[in-house]
Structure I
Amino acid sequence: MNQKERMLAGLPYRANQDGLPEEQLKNKQKIYDYNACRPDETAKMALLLTEILGKCGKNVVILPPFRCDYGKHIEIGDNVFINYNCVILDVARVTVGDNTMFGPNVCLAAAGHPVHPLSRRSGYEYGAPVTIGKDVWLGAGVIVNPGVSIGDGSVIGAGSVVTKDVPPGVIAAGSPCRVLRAITEEDRACYYKNKRFDVSDF
C-alpha cells in the first residue's frame with residue numbers, strides 16, 4: 001500500500017510521497033485561478049468549482065478566497081453558500097449537505113497529526129472524514145475537527161471548535177462545542193432570538 005492509498009484508507013501516511021505533492025500543486029493552481037477571478041466572472045468561477053471539487057451541486061456559491069488541499073475529496077450538495085476565507089483540509093472525504101451555509105473564516109479540518117512530538121516529527125499524519133448535514137448553519141470562525149459529523153438542521157455558534165459529533169436539530173456552541181438546546185417549532189416565527197418576523201413569506 002503506497003502513501004496515497006494509506007491516506008485514503010485513514011491510516012498514518014506521509015504527504016510528501018507517491019504523487020501527493022503533485023496532486024496538491026495541481027489543485028493549488030486551480031484554486032489560484034478561482035481566487036483571482038473578478039467578481040463578475042461568475043460563469044468562470046462556477047466552471048472552476050466543478051473542476052476543483054469532487055462533487056459540486058447546483059447553485060453553489062463559495063466566496064473567494066477559498067483554500068483546500070486536493071478538492072476532489074470534497075462533495076457539496078445543492079444551494080450551498082460558503083462565505084469568505086473558507087479552508088477545507090480534505091485529506092479525507094468532506095461532505096456538505098444541501099441548503100447549508102457557512103459564515104466567514106470557517107475551517108473544516110479532516111487532517112490531523114500525532115499528539116506525541118516524536119511521532120509528529122516522523123512526518124506521519126492522518127485524515128478522518130468530516131460530514132456536514134443538510135440545512136446546517138456554521139457561524140463565523142467555526143472550526144470542525146477530523147472525524148466529526150454535524151446533523152441535519154443544526155446551528156453551530158460563531159467561534160466554536162467542534163471536537164465531537166453534533167446531533168441533528170440543535171443549537172450548539174463553545175470551545176469545545178456543546179449542545180445548548182433543541183431547535184423547536186417556536187423558533188420558526190423568529191428571525192433572531194425572540195425577534196419575530198414582520199413578513200409572511202418566510
Structure II
Amino acid sequence: MTTDELRFSYKKNHKRRRFALILAIVIMAGFLWTAVTAAGIVDYADEESARHSDAAIILGAAVAGDQPSLVFRARIDHAIMLYKQGTVGNLVFTGGSAGPGLPTEAEVGRDYALAQGVDPARIQIETESAVTEENLIYALAVGEAAGFQTYTIVSDPLHMRRSMKLAHQLGMDAAASPTRTSAYETWRTKLPFLARETVLTMGYTVKGWMSPSR
C-alpha cells in the first residue's frame with residue numbers, strides 16, 4: 001500500500017473506532033439513566049405524608065362495568081381511609097369512560113365511596129381524563145373551582161414518583177399517599193409496571209428538558 005492509502009485506511013479505522021466508542025458511551029449512559037430512574041421509582045414507593053390536605057385526588061384505573069378493578073378499589077379504599085381519619089377533607093375522583101355508554105372511572109369511584117358512607121358533599125369528580133397527566137390537570141381545575149388549595153395524591157406505590165413529578169410541574173401543593181395494598185404484589189406483576197413507569201418517567205423528563213419555559 002502507498003503512504004496515501006495507509007493514511008486513508010488509518011483515518012477510516014480511527015473514525016470507526018471513535019464512532020464505536022461514542023455509541024458504547026451512549027448505550028452505557030442510557031442503561032445507567034434507566035437503572036437510576038427505576039431505582040428512584042422503587043425508593044419513592046414508600047414516600048408518604050401525614051399532613052392534612054383539602055382533598056385527595058384518586059388517580060383513575062380500570063373498571064368492570066359499574067365496579068372498580070382491584071387496582072382502582074385499592075386506591076379508593078385508601079382514599080376513604082384518609083377521609084375517615086380526617087387526613088383529607090374531600091375526595092376528587094378522576095377518569096373518563098372506556099367507551100360510549102359506559103360509566104366513567106370517576107363515577108364508579110364516586111358510587112363506591114358513597115356506598116362506604118362518604119358524604120356526597122365531600123366528593124368531586126372529573127370524567128374527561130384518559131391518562132395520569134390529564135387526571136391531574138382536570139382534577140386541579142375541579143379543585144380550584146371548589147376552593148381547594150392543598151392535595152394528597154393517591155395511587156399505587158410504583159405510580160407515585162411520576163404522579164408527584166407531574167403534580168409539581170402543574171404547580172400543585174401536593175403530598176404523596178401510596179396505597180398500602182395493591183394488585184401488584186409480586187415482582188412478576190411489579191416488573192412490567194415498573195418498566196412502564198420507568199419509560200414514562202424518562203419521557204416526561206425529556207419533555208421537561210424540551211419545554212420552552214426552561
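Structure summary
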item	result
Test item: FRET efficiency 1/(1 + (r/R0)^6) of positions 27 and 91 (r between Cβ atoms, R0 = 41 Å, to 0.05) calculated as 1.00, pick one of I, II	I
Which entry (I, II) yields the derived value 2.5 for distance in nm of label points 7 Å out along Cα→Cβ at positions 59 and 107	II
Read-out P(r) over Cα pairs in 10 Å bins from 0, in percent, for residues 43-122 alone, computed value 18, 51, 18, 10, 2, structure in I, II	I
Among I, II, structure where helix-only ellipticity at 222 nm (-39500 (n - 2.57) for each DSSP H run of 4 or more, over all residues; to 500) as derived comes to -18500	II
Which of I, II yields 13 [relative contact order in percent (Cα under 8 Å, 6 or more apart), calculated]	I
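Every read-out reported here was derived from the displayed coordinates using simple, explicitly stated rules and does not represent laboratory data. Bear in mind the structure is a predicted one, so any value in this text is a computation, not a measurement. Cβ atoms are built from the backbone, for glycine too; each structure is taken alone.
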